[in-house]
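Multiple structures are listed underneath, in structure tokens.
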Structure P
Amino acid sequence: MIRALRASPLAYFAVAYGAAAALQKGLGFVLFLWLAHSLSVRDYATFGLLYALQMGLAALLGAGIVESVIGLMRERSSFHLRGGVLDAANRVFALLAVPSITIVAAIYVLFMRDAGTPHYVLALVIVAGVLTAFFTLQSSIIRLDEQHGASLALSFFSPLGGLAGGAVGFALGANVASFFAGSAIGLVVTSFLLAGLRLGFYGFAAKRADMTGILSRILPFIFIAALGWLGGYGNTYLVESFFTASDVAKFTFAYTLSSVLQLVATSLNQVWSPRFYRMAHTQPPQEVEPANRRFFAFQGAAIGLAGGCILVLLPGAIDHVGGNLVAYRRINLELLILFAAYAVSIPAWQSQNYFYAFNKGKDLMHVTLVGSVAGLILWVLAALTLGTIGAYVGFMMQMLTRSVTAIIRARREWGIRVAWEGPALAMLLLIAGAAASAAIYR
């Protein structure tokens with residue numbers, strides 16, 4: 001009974017984390033659709049590139065710090081020594097800010113100096129990216145001390161401030177610059193409020209040994225973050241390098257829609273993973289794997305159903321809403337390919353749970369690096385050989401190579417079989433949705 005009572009608050013927090021993430025992503029999704037409706041195709045392409053830059057900065061700045069802190073904490077036998085490690089995490093964050101901002105500024109100069117937006121927008125993007133990364137870090141490191149209420153507040157209200165500020169800014173200025181001005185201001189205001197409430201850890205009195213301990217572990221995570229960005233938001237820069245501004249806008253819009261499937265998959269994984277970790281250490285493999293496969297079949301059905309519904313409903317919704325969204329009406333094939341990318345990602349999620357359950361994080365890191373590099377090469381080849389549709393095929397190939405490399409290593413380690421039922425169900429439902437959409441809107 002006592003054990004159940006202790007577990008109950010954690011269950012509530014798990015649900016709260018998932019609900020907060022779903023609400024935040026849902027609000028962002030609606031906001032980005034509003035931008036696509038209101039902005040010209042060229043301006044929406046510019047927005048997509050700038051937002052990808054902001055997310056790239058956030059990814060680089062936060063890469064590997066929490067994972068390195070966890071490694072150091074395992075070496076500490078006394079709880080009060082942890083404060084020094086958390087101080088070091090903040091100091092390392094500040095140290096990484098300089099090269100990360102330099103890289104982002106270089107990308108802006110190379111790709112966006114002629115985008116038609118004022119150059120001060122770069123400063124706004126940097127402010128938003130730094131604050132996004134900092135409060136993501138704060139949420140993660142105080143979660144290590146099981147301050148779940150504070151962690152939840154930081155992970156929810158900081159990005160919410162950015163989204164709300166961006167919406168207000170865009171409502172007032174109706175252009176890309178006003179969105180990022182509002183977003184930066186919203187994040188700054190929210191940051192002061194959160195700091196004033198003493199939510200987070202703001203110490204910087206770190207010892208050199210603690211900083212060295214984090215820095216010595218962090219480099220592989222930075223590479224993974226960079227490759228992960230190129231496999232996600234960074235795809236917009238790959239598209240911009242090969243194709244036109246209208247292609248960038250179309251990809252940005254399609255990728256925004258596909259994030260619904262990412263949300264579905266992530267939410268289900270968050271529910272299943274803790275149960276799987278427990279089962280993996282308490283039950284024989286012959287009992288664990290059937291339950292695992294049933295879950296991923298269910299996940300595939302959920303992904304396919306969500307994607308199929310979007311494919312059926314989207315053209316009619318665009319016709320109803322109108323505005324600049326009409327430029328994105330005929331993208332069902334592109335969406336089908338992006339959605340298929342999440343279907344072929346299911347084996348990667350299946351394998352990832354085993355790596356985490358058996359403390360094989362370093363092996364997972366190597367597998368991710370190999371899969372990401374191979375996927376990037378295939379993206380370029382697809383773009384060169386297939387044209388604009390190659391950007392979408394390339395995205396799917398990125399996801400597929402990660403799945404293939406992960407499942408090969410997991411099969412070697414634990415003898416698991418591919419949970420093929422999930423991808424098959426997802427693809428079947430997605431193709432059915434695309435066929436129904438083509439029949440309805442021919």
Structure Q
Amino acid sequence: MSVLIPTAVTVPESRNVERDAATKSRAYHDSAGKEVVSERRCRALARFATEFYDRRMHVHASSESRAVLDSLADPDTLLLEMAHDGQLPHLGIVRLVLKTHDIARIDRNAVTLYLVGNHYTAAMRPDNLWFGAPLKGRSPEDVKHPPKVRVGKAHAHTPFRWLPPPTAHDLEELRDQIADFVSNNVAHERAGHKLVPDAEDRIEGRLKEIFSLLTVAARDVESFGDWLIRVQHDLFRRMLGAEADRIVFLPMADLTDLVRPELTAVEEKAAEVGAIKAAVSAEQIARGEEPYQREPQPSVFWVHCPTCFRRTRHPWRPGTVLDFTCPICKSHHALTSPDAWKWIMPDIVGYEVALFRLGIDGWVVGSHAPYHPVIEQTYARLFNIEMPPKFFLTSVPVFRGIGDPQEGYRRTRLLRALLEMEPSALAAALRAPWDEHPIIRSELLAPG
């Protein structure tokens with residue numbers, strides 16, 4: 001099998017943080033990581049990724065993309081993880097993925113795994129499905145009816161992986177709504193003579209391109225979760241070109257199939273894990289911090305009801321009958337393995353602790369979340385080994401575009417920014433050195 005892996009790139013002084021992260025990840029891989037990874041596990045991951053690209057995302061993989069997917073089967077390949085909930089991403093998430101990719105490019109043989117939470121629901125974070133349109137100087141959260149991809153109230157609590165993709169009609173309605181916002185915002189900015197002359201024409205052309213991409217993706221896939229992943233895959237290709245092939249886009253929920261033994265081990269130590277959660281939370285409260293939990297958790301497993309799709313924590317020992325009554329719809333279920341696994345999703349602690357056993361060598365995160373020390377202690381206690389190095393990227397990009405507040409906005413959505421920026425220029429701005437806070441100004445705003 002021939003694998004096209006580029007040699008390490010030359011790193012400028014401004015990329016010292018990224019270089020150090022690559023060095024630490026490779027050192028972990030060559031020491032502790034070798035105790036975790038196996039050729040069988042690597043081949044399973046490569047097979048999973050290839051099948052996901054071919055059978056679910058339906059992307060026409062290039063030779064470079066094929067080589068990258070094949071390289072996952074090589075135990076020498078360094079795996080860098082960035083994971084986030086399923087959404088139409090804001091620029092902070094895009095920057096996280098790009099900077100993880102920048103670390104990977106420094107190593108002689110590394111791949112970025114971007115894991116998208118297809119187990120999330122629209123109700124968990126409603127703004128995740130916003131297009132992100134401001135209105136006449138008001139930020140998107142201050143807009144009364146923000147344009148968004150709709151899933152309907154009846155499906156608000158259904159995980160994205162079990163919802164159909166948006167319809168062409170829904171996307172047409174959203175495009176028309178965005179066009180109205182654009183008209184209002186252009187008029188608002190022109191009152192102050194702040195636009196380049198052809199701004200509206202350029203936005204109109206980009207609006208057509210973006211919604212063509214969204215519509216084609218919806219036509220090609222079978223679930224809303226896969227649509228969110230395919231859309232991001234295609235947008236990154238527009239920003240990076242062939243370089244994006246070195247980022248592997250994968251669904252978080254389905255990866256649990258590869259780590260069932262580890263999830264079983266975590267659940268078998270539920271009491272021990274619960275004690276770690278409680279101890280860490282007590283320490284966080286004592287320091288005046290937001291704790292991981294305020295009440296005990298009976299299990300690391302969330303169980304989704306096959307009738308109403310709502311989730312609840314419920315203890316279950318894999319290999320036994322999963323017997324429960326849904327507290328929401330009151331339906332009763334008795335599920336046997338392997339069918340029971342379909343309705344199981346571990347919490348973030350169980351998920352990451354199990355996922356690291358796939359051979360993750362570095363983890364890029366965007367905040368000091370309260371669950372991090374729980375994961376670290378649980379992994380060390382259960383597997384008697386340190387977890388992969390963790391890299392915090394807390395710098396926040398600020399975007400000032402047409403219709404935004406004067407100071408710009410810190411959670412601009414990628415789709416909205418691409419209406420006013422060339423994809424490659426936006427990517428370049430977001431790849432600013434690690435500790436910088438990128439300040440990005442729309443190319444359609446007049447200088448000054």
Structure R
Amino acid sequence: MRFARALVLSSLVLCAGAGCAASPALVAARKPDYRTLAREIEVARKANDLGDGDVEDIAEAIAEGMIYRAKGVPGEQVLLAFSGCAEQVEGELEDRFDKGDEMGALAASILLSSGVVDVDEYEDFAIELDPRPAYRALGARGLVDEKHFVLRRKLFLDLDERVRLNALKAALTATSKDDFDALLEAARLDPNPAARGAAVRALGRVGGERVVVALKDIWLKADGRLRESIVDGFMSAGTFEAGGLGQLVKAAESGGEGSIAAAVALARIVIEEAPERAARAAARGVLVRAIVVGTREERTYAMLMAPSDPAVLDALRKAKDDSDPGIQLIALGRLAHEGKPDERKSATSKLLEIAKSDDPEANRAMGELASMKDKRVTPLLDKELGSKNSFARAYAARNLVLMGELQRAARALADLDPYVRASTACEILRAD
């Protein structure tokens with residue numbers, strides 16, 4: 001990527017030498033001057049002089065400037081907005097890392113989490129016990145070589161929660177049976193919920209009957225979020241085969257927090273042995289009941305995650321007429337994709353009706369239609385770019401990009417809200 005970026009920079013230098021001129025919109029993006037950029041984008045659009053390539057250039061300029069200038073808590077939000085297109089802004093994130101500050105560590109962490117760089121790229125920061133917690137955490141994520149496992153277990157107890165979490169994630173990537181006791185302690189006692197979740201998932205990778213017993217014990221006092229991680233632990237091969245399957249069946253059928261997550265996991269298994277087939281069938285029954293009579297949270301989760309089969313589709317058909325607009329919309333969205341031809345047409349028409357209304361679910365309906373590339377939603381999304389709600393503007397811009405409407409989405413690159421600009425630029429670069 002650095003080589004590719006060097007070629008781009010070289011071409012810019014050659015272009016400058018040959019007298020190539022940047023468009024007024026691109027100049028405004030580089031300054032940055034967002035009010036001028038908004039005006040120039042509109043002028044170019046009306047003159048039919050704004051191609052997709054021009055929009056991509058503006059998005060790249062916006063990304064480069066925002067990543068370079070990122071500072072403090074607002075800067076963290078900006079950098080995180082570029083997580084979804086880390087490969088496309090690799091050079092910019094690497095340049096930010098080179099500054100050596102807190103934002104630099106976050107930039108490197110985004111590259112690492114996105115798989116753009118090798119997992120052990122920054123391991124030296126942990127091996128040398130860098131005094132800066134953010135960099136020590138960056139290094140801890142790369143401790144996946146067996147020779148560093150002792151150090152990694154020490155970092156499970158680091159005073160900084162970022163270091164502990166990343167060390168536990170490293171254990172999830174490269175498992176060691178010697179981690180069992182340390183992982184169990186972290187799963188029970190770490191004050192950070194994310195660290196506890198990483199610990200139980202890593203325990204699952206260790207496998208064996210003692211892991212099944214440990215996870216079963218933790219389940220009893222765990223909240224819903226941690227139980228979802230325990231489900232993941234039970235699904236790990238060595239744990240699943242040592243009794244995890246039975247625990248998942250009990251969890252799915254007993255109800256309460258985590259039961260729907262367990263049912264979803266079981267419903268999606270592809271093993272064709274008799275015990276697994278029976279568990280899968282039972283789990284799908286749990287999901288159908290949840291769709292019909294569960295709490296709103298259970299219904300939503302089950303409707304979104306249940307694998308498609310006749311019983312699930314029948315439950316969705318009932319839910320499409322539900323009095324809860326949110327439940328109704330999820331059902332319509334799935335039927336628009338998975339129903340019979342006449343159902344698809346009817347569900348799509350209803351989604352369009354909701355999208356045009358003042359219904360609280362109108363934005364989500366627009367998103368469903370955009371995912372189906374339904375051109376009828378384009379003017380609605382374009383109008384939504386003028387919303388007073390910054391989230392609605394960002395959502396509309398991302399869906400316009402999904403529809404291939406880069407020139408319409410370009411307006412959001414000049415938005416005065418940093419998140420709207422960053423998320424839109426990221427979506428455009430990723431689409432390219």
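Given a computed value of 23, 58, 19, 0 for P(r) over Cα pairs in 10 Å bins from 0, in percent, for residues 120-199 alone, which structure among P, Q, R does it belong to?
Traced to structure R.
I have 53, 32, 18 for Cα extents along the principal axes in Å, for residues 208-351 alone, calculated from one of the structures P, Q, R. Which structure is it?
R
Assuming -12500 is helix-only ellipticity at 222 nm (-39500 (n - 2.57) for each DSSP H run of 4 or more, over all residues; to 500) as calculated from a single structure, say which of P, Q, R it is.
Answer for the origin of the read-out: Q.
Distance in nm of label points 7 Å out along Cα→Cβ at positions 40 and 280 was computed and gave 2.9; which structure, P, Q, R, did it come from?
Q
Values quoted throughout were computed directly from the atomic coordinates according to the rules given, and no laboratory measurement underlies them. Note that the structure is predicted; figures quoted are calculated from it, not measured. Cβ atoms are built from the backbone, for glycine too; each structure is taken alone.
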